[in-house]
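Before anything else, here is the set of structures, which you'll find just below.
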Structure P
Amino acid sequence: MDTEIIGVIAMFSITLLLAIPLGKYIAKVYAGERTLLDPVFNPLERLFFKVSGINSKNEMTWKQHLVALLTINLLWFLLSMLVLMNMSWLPLNPDGNPSQSADLAFNTTISFLVNCNLQHYSGETGISYLGQLWLMFLQFVTAGVGMAAAVVIFKAFKEKSTTQLGNFYVFFVKSCTRILLPLSLIVALVLVFEGTPMTFEGKDTITNLQGDTVHVSTGPVAAFVPIKHVGTNGGGFFGANGSHPLENPSFFTNMTEMVAQFIIPMAMIFAFGFFIKRRRFGWMVFGVMTVGFLLLAIPNIIMEMNGNPEIAKMGIDNSLGAMEGKEVRIGAAASGFWSIVTTVISTGSINSMHDSSMPLSGMNELLAMMINAFYGGVGAGILNFFIFIILAVFISGLMVGRTPEFMGKKIEAREMKIAMIIALFHPFLILVGTALATAFPSVGTSAISNPEFHGFSQMLYEYTSSAANNGSGFEGLGDNTPFWNISTGIILLLGRFLPIIGPVAIAGLLAEKKFIPESSGTLKTDTSTFGLVIFVVIAIVAALSFFPALALGPIAEYFSLY
């Protein structure tokens, strides 16, 4: 057990130590400063812009950024539907997997398009290698889109007063080439040497320890898995995701994949501080996020290591922890830690079955997605947290009787209306979706595998995961039906693009305003006191909105168990 805890501490510490220099590098990339990779990527990017006809020198307003972002996503949507609905006759399908139905293709397309990767299919039987490669492409570009949107906020607070906020396509391409691709290549090398398959051949035939001949699915797994984590996408090549031994063969690959999914969300916080030349502000944001993260992660590790009392009553040795749905090579502590990292940063990949988590562990996994502001996904984490910063600034201004200001810009009614709409829309999507599923048993509750409190948690988890662009699930839910595919698909769309549009609009509106120099009466936003205000706002607005729903699900299940 002590070794397991050391492994968890090592994963967090290594990530932090690497995130600080990576954050400085990311800030340089977006600021257009010279970096080590310039000789490699400068010629490639110039060629790309020349062929595409994009003028990389043109600066855009915040509205032009959003138009470019939404237009390019529409194109990917159409291409994805075409690929997924025609896989059966397209090339790279050695196992003869079928095409997806229209509703499943809609759900899969939207899910990967919004950086969520909610999967209502199993990769071994539900998709061809061509489909996997297309989804791998989407995992790169959708992560790049989120990062490009975050840079609009970076630019808005670096300039004193401007309407020109850089070029969306430049930010997008640099995110993919200078950040996502190099990190993915490093992770891929580790996976290949640890035994993860990288092939376009079909199923392999092996003889297992019992002497039976079995067919084992393989494929270009080592290329798919790195960007799944580096881009905080989370979609598994196999149905079992990161608990599958070919996706995550050893504890070393488990540590590698953990650092891979954690590093950019953490680095983006420091990048913001470096970019706007307010490092102390970056550390304040990191501190708030880390306190929130640890308040969720530490209890989960403890609860999963303590084991299940009902299993202990049967006389079964529970010393390894609550090992139902977990892999022995990974252990209870690392599984509990992963369960919060993957839900806090909206990766959604798993190395254990969340459906088998202890009741309050499941509640913390839900809370991580419901709050959706501690680290968050690549780019999207900064966007979500920015909304709570605006709310905290406004409330702090009211308490001291001054006009709310943030980094020299007045927060007025228009910005506050947008911030409140975005903050409240997240619980609205989750709770309304769950209520509709509960209200129509023939299509909603008929899919649950547990008719009691846990069954409600399964439905609540599915819509929470969709709204938070997470993608993990309580996989006892039979979700590959038209109702679940379409309803979660709609929530996926709204839960992704409105939280991007809102913060970008606020940043653009603030950037246009007259800069007000700091004075003795200016609210200091880089202090621990202001960090505490943000934390309280997050707790009140986000967490407490969901308490009644959590009481009906994991909390009730906890009391029924103990």
Structure Q
Amino acid sequence: MAFDGISVAALVKELNDKLTDGRVSRIAQPETDAVLLTVKNGRNQYRLLLSANPSLPLAYLTETNLPSPAQAPGFLMLLRKHLSGGRVVSVTQPGLERVIILTVEHYSELGDLVRHRLILELMGKHSNLILADETDTVTDAIRRIGSGTSSVREVLPGRPYFIPNTRDKLSPLDLDPVLFREKLRSQAGPVEKAVNAVLTGISPQMARELILASSLSGDESAASLDEACAARLESSVLSLAERVREGKFSPNIYYHNGKLIEYSAFPLQLYVSEEAVPYESMSELLSDYYAEKNSASRIKQKSADLRHILHQTMERDSRKRELMEKQLKDAEKRDKYKLYGELIQAYGYGLKPGVQELKAENYYDGGREITIPLDGTLTPQENAKHYFDRYQKLKRTFDATTEQLRETDAELEYLRSVEAALNLAENEEDLNAVKAELVAGGYMRAKTVPGKKAPKAPKTAAPLHYVCKEGFDYYVGKNNLQNEAVTFELASGSDWWFHVKGIAGSHVVVKTGMKELSDKGFERAAALAAWYSSAPKGAKTEVDYTRRRELKKPADYRPGMVIYHTNYSMVIEPSLEGLKQLP
């Protein structure tokens, strides 16, 4: 969910409860667009991170102490001058705006008690961190905005501070029901988008939640809402506003099959069937949620070089494959040239010199007449030899190209399996395993430092481990080295092995312990194999399964590649249902 006004309200309540009457003991600026305030309140100490990063503006309490740069920026010096040692009077939010205002009371250089406000605007690329005095005059900002940058508002020292209201939205906290219905019906398009356009502080996700709570579809036209529907929607908005005013927040992070999908300051009916992890603190929720999101983002960024190497190699192989298929098509003529040579030897003994063609009966085709082009400057024996030579050349080309095509197809299949392993990588250990595999395969060079020993090969991490209520263990390889271990080291001959048919994916092994696996157990394993594959989620996928003893690995096969000739198959949708992952 976007960091909307509801999420800000939940965070502001927590900050106000914990920071009010506390003293600002330390101020750091760990990043160019972020400030870390340390506030001591009684026996407790809190660190408040305020980030105006355009790509991810955030605010939350953290236990991590972040250092300032060696040379303090001007904005940091200004904050230290006006806020250090000051008492936090309040933490507020105007309406449901994505704005957090920290009011700090301190003594000026003349000994007068004055107040300053540190204002964090969480507005995407327009995010900013602004210091203003008690007359709402800007003292300075972490990002100065002049008239050349914005025609709506200047954020410069000495300019008045105000929150721009260019969209004229309504606040749910002081909603005028008549005006709300008028504005709602004036919107073109579906009611879901209309709610988001009319109300401030409401994200698209919360708009969908309000629609669901009002028993509306969301696709119907806002302009055509009848009185009953409008009344239900209005009631849902007022109910939400009352919960915000009372501060009855109950933060949750939602997961789907173990994958992070959303968070909210309130429980959402939208995700009633998903796994919900409750939090007592909005700060803790935001810290965990974005740490997990950032971790996934970092892994994606760090895998970019590996993906580039993979895609370059796969594109090269694809181009080679096209050329080889063309060569094979040309080589299809080889048998025709062999036939020409044989027919010239059989019927060409009476040909006169200089003849340009030979009409002969094709005894391979029931005596059907065939016309064979000849070179008039050559004898019949020389013409026959010419065709036999062309046949042999094309035959050698066909045999060599067929083998090269087989090797190229095998390499493409292998590279797709490596790409699937990259998609499953969750940490640097997984990435290092894939990198080591590419180095071992000669696709990239290991980085070495002159004078230092080459780094040791990374240890193979343990495969994923799931269990079901019947007590069976399910093991999943996240890369080709793990696939090898799961299949040929962990599994015994009587255990069951699963893999998606025809596409890249993980090896899945079910340890049966000589017990019979139920039909549900087979379905779980097949769905697990489909989940950890290149198959699209939500689409049914064919999965092969067989006893481990039916698998063979030829000596020239790459890691993770196996063959089998006896198997069963089922079509199933990817899922982790009925399985619990163990650490």
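Values in this text are rule-based calculations from the coordinates and carry no lab data. If you're wondering where the values come from, they're calculated on a predicted model, not measured in any experiment. Cβ atoms are built from the backbone, for glycine too; each structure is taken alone.
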Just checking, which of P, Q has the largest value of distance in nm of label points 7 Å out along Cα→Cβ at positions 25 and 65?
P
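When distance in nm of label points 7 Å out along Cα→Cβ at positions 161 and 529 is computed for each of P, Q, which one produces 6.2?
On the way: P: 2.9; Q: 6.2.
Computing distance in nm of label points 7 Å out along Cα→Cβ at positions 161 and 529 on every structure in P, Q gives 6.2 only for Q.
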Compute relative contact order in percent (Cα under 8 Å, 6 or more apart) for each of P, Q and report the one that scores greatest.
P
Could you tell me which structure in P, Q was used to calculate Cα extents along the principal axes in Å, for residues 9-344 alone as 117, 63, 44?
Q
Using the calculated result 0.94 for Cα Rg over 2.2 N^0.38 Å, pick out the matching structure from P, Q.
P
From P, Q, which structure was distance in nm of label points 7 Å out along Cα→Cβ at positions 193 and 497 = 4.3 calculated on?
P
From which structure (P, Q) was helix-only ellipticity at 222 nm (-39500 (n - 2.57) for each DSSP H run of 4 or more, over all residues; to 500) calculated, if the value obtained is -20500?
P
